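Multiple structures are listed underneath, in structure tokens.
Coordinate-derived values only; no laboratory data. As the structure is a computational prediction, the values presented were derived from the model and not from experiment. Cβ atoms are built from the backbone, for glycine too; each structure is taken alone.
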Structure 1
Amino acid sequence: MEFKHLRAFTVLAEELHFGHAALRLGIAQPQLSLQIQSLEASLGVALFARSRRHVALTDAGRLFQPEARATLAQAERARQTALRAARGELGRLDIGFTGSAPFNTTMPQIISRFRKRWPDLKMTLREMSTSDQLDSLVAGILDIGFVRPGEPGEAAGVSLQTVLEEPLFAVLPADHRLADCASLSVAALAGQAFILNPRHVGTGLYDKVMSLCAAAGFRPQVALEAHQVSTIVGLVAIGLGVSVVPEAMRRIHVDGARFVPLREADATMTLAVAHRNGDSRPAVRHFLDAATAHRPNEPATQIP
């Protein structure tokens, strides 16, 4: 049984006239007759009662008609599903993000724009370190990542699209002597106990802090390590040290923590959308288009 035979049957069942049905199907009448005969032979039953002037459905044909229509409709749905998936309109994207990314407006705006444009593309979101995201992208576990890249070699096999250059702030205990400064230089933090991510967790931020401190003439004394940037802010708030974090972390409003902008022009942290090199699937391209539509360096929401 072939779909063209089912199509021929349903049209003839509606027209009950071989000439009219053949015209609708765009085929010659003898070809239509052969298709109906082939269908009946494959089923082992007569679907039409024929005479020289009359065509009628048999009892078997009347019962077969709704089933044939349903089969053709399901086949068309399957075809449309395949076409939409090939165009990147259906499917799923696995997306990773660093813990600080959702606190600025960039990631939420990109996700929102993507969802509105492609509502039938499902997303799974996983909080992961930049290092884990880069590894997972290369391994094919993730499709997209929101990362804070460090050294270029760590992103081998991955393409990065910058979506934000975010200012870095010193975060200090509220009773710290520098907490009420309008701004401060990185050099002012020399000799302080620092709380940082372990480098294997937050490579980009860790490398940036180390670079800024080196340029200021000192190496930070790392007293504590924490995997989550929000945890770092909490530890600073209870007086266990100081740190440097992306501006967006001000949005968590931890009592006892003060955020002070750094004066250095290069005291910024990149947020990038990452994808696997050579991954040209339409769904991935759609997401990258949503990221491109977001203006790099668009200011994060200002917190009073």
Structure 2
Amino acid sequence: MERFSPLFVVLAASLWAVDGIVLRPELYSLPVALVVFVETSIVALLLTPVFGRQWKNIRALKGKDWLAFLGVAVFGGVLGTMAITKALFYVDFVNLSIVVLIQKLQPVFAIILASFLLKERPPLEFFFWAALAVLGAYGMTFGFNLPNLDTGDKTAAAAGYALLAAFSFGASTVFSKRALRRVNFGLATYLRFLLTAIMMGVIVAATSKISLISGITAGQMVIFLFIALITGGPAIFLYYYGLKRITASIATICELAFPLTAVFLEYLLHDKILNPVQWLGVVLLFASILRVTRIRLREA
């Protein structure tokens, strides 16, 4: 299983695409903070009977370990999730938009932060294939066309939130790699959701959004359960399992499976057929991910 570690990150990113394109749009009528609070709280509650008993391992964590988990919760759980959800709300979940374009900057942020915080020094070959992966992701999404910026007067705000999300998720990848040094991937998943749920609980209480829980419909609650049981907790389990065995720099390239999956979902759900240039981008992105994976195997 060791050699397939990058594929677990790819699978997790693909599940996040299902979340963003298929499930999350159904929660459009709810405040963003409430959406994040409910989804993280459900996962934290489901995992507590299993991991809540591991107090020995939790008490063994040092100050730097807790700082890493707080970084994961703040950047990945709170800022990143709220920012990308808000950005998508602003553009009415138009997938091929400025939001997707800016999200492709995430590997740039992650690689830079990993070099400073984790002292990762990937070989020069890695940067070549990383650049091709980002180029392929752009071509796959937009072809020769410019991104769709026709989102009304909220375009600038959506771009700002997307940029914040790209930086936050890049930082979360780096902090997650550090957090996994002293715990297994299961306990790391639990602590991520637990800390995020606590933080979001404070936010929704301070902004008087907590009372709006009573307005969640039965259909929306089903969506929340789908997110918790498929694209939330399980996706993070897979992600942390893979991330524990590869570098943060390689993981962030594998996460470009998100736009790859999103484009195919657009085809399946909205019958948007890719043109030849987009297919070339698909091949380039897929080949780049495979090459980065081979770099990981060679290092191992």
The value 15.8 for mean count of other Cβ atoms within 10 Å over residues 16-23 was derived from one model only; which of 1, 2 is it?
1
Ranked by distance in nm of label points 7 Å out along Cα→Cβ at positions 48 and 288, the structure on top of 1, 2 with the greatest value is 1
Origin of the derived value 3.3 (distance in nm of label points 7 Å out along Cα→Cβ at positions 208 and 280; candidates 1, 2)
1
From the coordinates of one of 1, 2, relative contact order in percent (Cα under 8 Å, 6 or more apart) came out at 42; that one is structure 2
Taking helix-only ellipticity at 222 nm (-39500 (n - 2.57) for each DSSP H run of 4 or more, over all residues; to 500) from the coordinates of each of 1, 2, which one would give -12500?
1
From 1, 2, which structure was distance in nm of label points 7 Å out along Cα→Cβ at positions 128 and 216 = 3.3 calculated on?
1
For FRET efficiency 1/(1 + (r/R0)^6) of positions 112 and 176 (r between Cβ atoms, R0 = 25 Å, to 0.05), find whichever of 1, 2 sits highest and give me its label.
2
Answer label among 1, 2 for the case where mean count of other Cβ atoms within 10 Å over residues 40-47, calculated from the coordinates, equals 13.6
1
For -1.24 (log10 I(q)/I(0) by the Debye sum over Cα atoms at q = 0.17 Å⁻¹, calculated) the corresponding structure among 1, 2
1
